[in-house]
Structure P
Amino acid sequence: MRARDLVDFDGTPGTWNALTDVPGVEVGYTTLVEGDGALVPGIGPVRTGVTAILPLGRERVGTSVAAGMFSFNGNGELTGSHWIEETGSLALPVAITNTHAVGPVHRGVLEWSLARNPRLQEGWHLPVVGETFDGYLNDINGRHVREETAIAALDAAASGPLAEGSVVGGTGMNCYGFKAGTGTSSRRVTVGAQSYVVGVLTQANFGARHQLTIRGRQLGPQLLDDNPMQDAARSAPPGSGSCITVVATDAPLLPLQCKALARRVSLGLARTGTTGSHFSGDVFLAFSTANAGALDSGIGDAPDGIQRLDFVPWPAVNPLYDAVVQATEEAVVNALVASDTMIGRDGHRSPGFPNDVLRSAAMR
């Protein structure tokens, strides 16, 4: 089930209503779910995984795309982000996992990329890996995510519909005190005479229960019961967590325009109720698959030493902003709707969202 089966959303989605509606983008999964009962570090229980995103698919790893990132709240990690800020470009796959698995996933992305494109052996690289914290349900210090976990996700990358909820990097994540995780959505956009697609994938692990708002209706205050995360002994207050969101489009954009799209993720999240917790790492990345290779670091492919970019004029970008906000909102609700109740380490329970609430006529 997806949120659109239960409630209406703004905008027109692509074929799969997913990040992979953007031509060329591929996404791969590895989900790790093992064990029950008391936490034994290094043994489990395990509730985690890796999400891998290939901006130009497996055949063009190492080819740059225009990119920009935005940190709404910096209690999180997105490796390689300084170089994205410096050059406005992204050339390797993007991966998302749990907070304490960034290191092995970083190395896994590098190893996979070097094997996939031997030409990359001659250079240096800064893989992009994002994270959110799944320690409430997962043995986060157990080193269950390894280099080969990331490599398996990259090997599995493909186009087509995507799994949502308690899968891949989002396996152990929670949102607004409910089980959530991975969500995705897309929008078809017309700019002038041209048609484009904007896709969003989010790893949702943020928000306090009382904040939850869906399609303008504040549901959180009606759903305060059965909130074990709030009652559990935790080092951070309700609302803590993180959100990593990736935006992709085939519209030709400048790096600063990609950054502007990444900023609009904040507005999509706000539609779902969050005001941004001090303890939440909310970091967003946007890229454009157009102008592929134009921002490669070398000049060998440009005989005159000059590279050129096509781009949507700044006054025409508003439909793309609309699409990011709409798709982000729907992606978060998709993550909630797709997730069932999960029991993790030490019997910690994250309740599934009561989807029947969205069947109410008042939601339409």
Structure Q
Amino acid sequence: MAIREGRWDCPTCGTQGLLGRQVRCDGCGNPRPEGVRFYLPEDAPEVTDAARLSEASAGADWVCEHCGASARAGQTHCPGCGAVRGSSPGQQTHEYGMDEVPRSGGRQQPVRALGAAAPPRKRRGWKGPAALVALVGGLVWWNGPKEVTATIAAKEWSRAVEVQEYRTVKEEDWSVPQGGRQTNSFRAVRDYRQVLDHYETRSRQVSERVQTGTRTYTCGQEDMGNGYFRDKTCTEPEYETRYHTETYQDPVYRREPIYDTKFAYEIERWLPDDTSWARGDASRQPAWPTVQIDRNEREGARIERYVLRFTDEDGKTHEQEVSAEQFARYRQGQPVTLRMKRSGSGKIEIVEPEKDGS
């Protein structure tokens, strides 16, 4: 494990970057105090000198409880006052992770004087949000409603009556419905089921993580309490991905039909046979077409559609399907107000006049 020499800053006179081995400050001569903060610069070289390595490995320094002088671990008497070490405290040791190692003496950043102007704050940009708001607002406006004055240019209506015939039809099903007359029965496939048929041997590539050894790496530093730092090492397993071929049994299924009895039968049904239409415009009141009903026939569904066509003040034409009540209420040539999207797409709405007392 590599050993590197750290540094310390004198808390008395402020001298910085004193070598870790120094027990006195070069600037003021005061002894290195108890609890001083050792730090390790990023570019601190590895110690290779045998004497320095022996000094580092001797253990943490201690601080004389009588005069405050700092002494090496191997010294039994204080170098300052000559007192026996006794119960004099030793410098604390610490273990740091790689991102926790102190790289400086920890001096505080200068504090802004009371009343001094604060650094100017960077103004937040506004052009982007404002442009986005304008864009969204423009889209809302474009797709929003507008009202235009128009005239009813034409009215068209159409009505239809379906004619159904009651006739005999031939059908097939898994049962004969009420009223049906069976004419035949036969076996037919009603459904399918999946049935295991056999297994096939297949192969595939399989990956696995295999440990191939261990790796030792520097994972931190130990403050040895004497101005030196020792690498802290950790180990971790090393892996590699290996592949091998394995075989497996893959099930193969077949579709097996499920048979049941199916019936052929005759039955009477009401079925669409014809449709009678009536069409007209504003000159003719809407009416249902005259339907000729023969034997075994009846009227079926009724369909009606009413359309108003408009011409607006710009000469543009519009068309809207309306209810029978609206069709009867509006007359050709009558001015109306239409509500529509500015884009001209979508449904048109007739703005109804407010009723008295509403």
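Between structures P, Q, the greatest calculated value of mean count of other Cβ atoms within 10 Å over residues 76-83 is seen in P. For which of the structures P, Q does the calculation of distance in nm of label points 7 Å out along Cα→Cβ at positions 20 and 92 return 2.4? The correct label is P.
Calculating Cα Rg over 2.2 N^0.38 Å, for residues 100-243 alone for structures P, Q picks out Q as the one with the greatest value.
Assuming 10.2 is distance in nm of label points 7 Å out along Cα→Cβ at positions 60 and 324 as calculated from a single structure, say which of P, Q it is. It was calculated from structure Q. Here relative contact order in percent (Cα under 8 Å, 6 or more apart) was derived from just one of the structures P, Q, and that gives 23; the source is Q.
One of P, Q was used to compute Rg and Dmax of the Cα atoms in Å, and the answer was 19.5, 66. Which one was it? It was calculated from structure P. Comparing distance in nm of label points 7 Å out along Cα→Cβ at positions 260 and 284 across P, Q, which structure shows the greatest value? With respect to distance in nm of label points 7 Å out along Cα→Cβ at positions 260 and 284, the highest-scoring structure among P, Q is Q.
For helix-only ellipticity at 222 nm (-39500 (n - 2.57) for each DSSP H run of 4 or more, over all residues; to 500), the calculated result is -2500, so let me know which of P, Q that is. Considering all the candidates, the number was obtained from Q.
Taking 1.0 as the value of distance in nm of label points 7 Å out along Cα→Cβ at positions 316 and 348 derived from one of the structures shown (P, Q), identify that structure. This value belongs to structure Q.
Bear in mind that the values in this text are calculations on the coordinates, not laboratory data. Keep in mind it's a predicted model, so treat the numbers as computed, not measured. Cβ atoms are built from the backbone, for glycine too; each structure is taken alone.
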